[in-house]
Structure 1
Amino acid sequence: MVVAGCARAPAPEPEPPPEPEPQVQPRDEAAERAAREAEEQRRREEEELRRLETERRRVLSVIGERVHFDFDKSDIRPDAEEVLQRKVSVLREYPGIRLRIEGHCDERGSNEYNLALGQRRAESVRRYLMSYGIDAGRFTTISYGEERPLMDAHNEEAWAQNRRAEFPVTDHGRIGAGE
């Protein structure tokens with residue numbers, strides 16, 4: 001007996017599962033909005049810091065302006081009044097600022113005389129500022145006499161620069177923060 005048969009055809013391979021369709025992540029609008037708001041807040045803060053730094057430089061520039069005096073005088077000169085008026089404006093705007101008013105002299109005269117003259121100069125400036133309503137408690141005064149010259153030369157130009165009052169800030173208060 002002969003058995004004959006057909007060879008069986010191999011079973012077809014199963015089709016691979018379909019590629020998953022790329023899922024589009026739903027836009028997280030809340031997260032995007034939060035990111036935009038955070039970036040905007042950061043930008044505003046940087047802008048405010050730049051504004052505060054600009055204001056701080058302006059204030060310190062005005063406060064740092066020196067006033068000069070005539071030889072052997074402690075009277076406020078007209079050009080010094082202009083400088084002091086700018087200081088009055090800043091001191092009114094920022095009541096937390098405290099200053100040390102330093103009186104200086106040129107080298108002519110004795111050390112004792114120049115210390116006294118430097119003190120009169122510092123006091124003259126203090127009285128001027130107080131006459132515009134700036135509280136006396138915001139100032140200290142000191143005289144350095146001839147001990148801290150700006151210029152070491154021995155001529156009228158150097159002496160004129162050395163006859164001055166300077167205004168180091170002893171307490172900045174909150175410059176630029178809108179006290």
Structure 2
Amino acid sequence: MLTLTFTPFPVLITERLTLRQLSVNDDKEIFALRSDQQVNKYIDRAPSNTIEDARKFIHKIEEVVRENKGIYWAITLTNHDNLVGTICLFNFLAENDQAEIGYELLPTFQGQGIMQEAILKVIGFGLQVIGLKTIEAYTHIENVKSTKLLEKNNFKKQENIDSNSDSPYVLFKLNHLMLTNNPTFENQQ
């Protein structure tokens with residue numbers, strides 16, 4: 001059974017990162033993320049056109065977290081409060097002990113192992129604290145960096161999302177059984 005209670009908000013700490021609750025003070029960084037062409041290249045969403053768009057998004061996320069429908073972390077470097085990216089668990093299916101993971105990182109901070117560190121912590125939290133058995137991720141077929149990140153973290157590519165679809169997205173799944181006795185994921189909560 002899933003534990004979907006995100007109050008108080010679970011702040012996650014790694015060697016270099018703090019994964020904290022998103023706040024309205026993150027509006028400039030959220031705007032930068034959601035309006036950046038490189039970040040949005042493989043994401044099917046309308047980009048933020050104004051800082052007000054970013055604020056509306058933040059308020060929407062605050063409601064999702066308050067209602068325990070998803071958890072959305074701001075990724076910050078330790079001892080710095082500025083958001084450099086985000087990572088979330090959402091689309092919970094309690095009957096299957098399953099959720100979807102999503103993430104994005106400002107281009108300036110890509111290629112530094114930040115998302116690897118964040119995804120390990122969030123996977124550990126999802127499996128050990130929430131009680132997930134499966135975590136899914138959808139990524140664009142041309143998003144090589146995301147595909148490599150998922151594969152490095154034991155996500156397995158599924159054959160087809162929908163064989164009748166021309167969708168450019170690929171489904172990856174991580175099942176908790178794949179991680180049994182895997183030291184990489186021990187004590188990630």
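FYI, it's all coordinate maths here, none of it is from the lab. Small disclaimer: the values here were computed from a predicted structure and weren't measured. Cβ atoms are built from the backbone, for glycine too; each structure is taken alone.
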Ranked by mean count of other Cβ atoms within 10 Å over residues 102-109, which of 1, 2 sits at the highest value? 1
If helix-only ellipticity at 222 nm (-39500 (n - 2.57) for each DSSP H run of 4 or more, over all residues; to 500) is computed and equals -15500, the structure in 1, 2: 1
Just checking, which of 1, 2 has the largest value of mean count of other Cβ atoms within 10 Å over residues 38-45? 2
Computing FRET efficiency 1/(1 + (r/R0)^6) of positions 46 and 150 (r between Cβ atoms, R0 = 35 Å, to 0.05) for each of 1, 2, the value 0.40 comes from structure 1
Suppose log10 I(q)/I(0) by the Debye sum over Cα atoms at q = 0.10, 0.11 Å⁻¹ works out to -0.39, -0.47; of 1, 2, which structure was it derived from? 2
Among 1, 2, which structure scores highest (criterion: relative contact order in percent (Cα under 8 Å, 6 or more apart)): 1
Of the structures 1, 2, the one that 3.4 was derived from, the read-out being distance in nm of label points 7 Å out along Cα→Cβ at positions 54 and 78: 1
Rank structures 1, 2 by FRET efficiency 1/(1 + (r/R0)^6) of positions 14 and 158 (r between Cβ atoms, R0 = 41 Å, to 0.05) and report only the one at the top, that is, the highest. 2
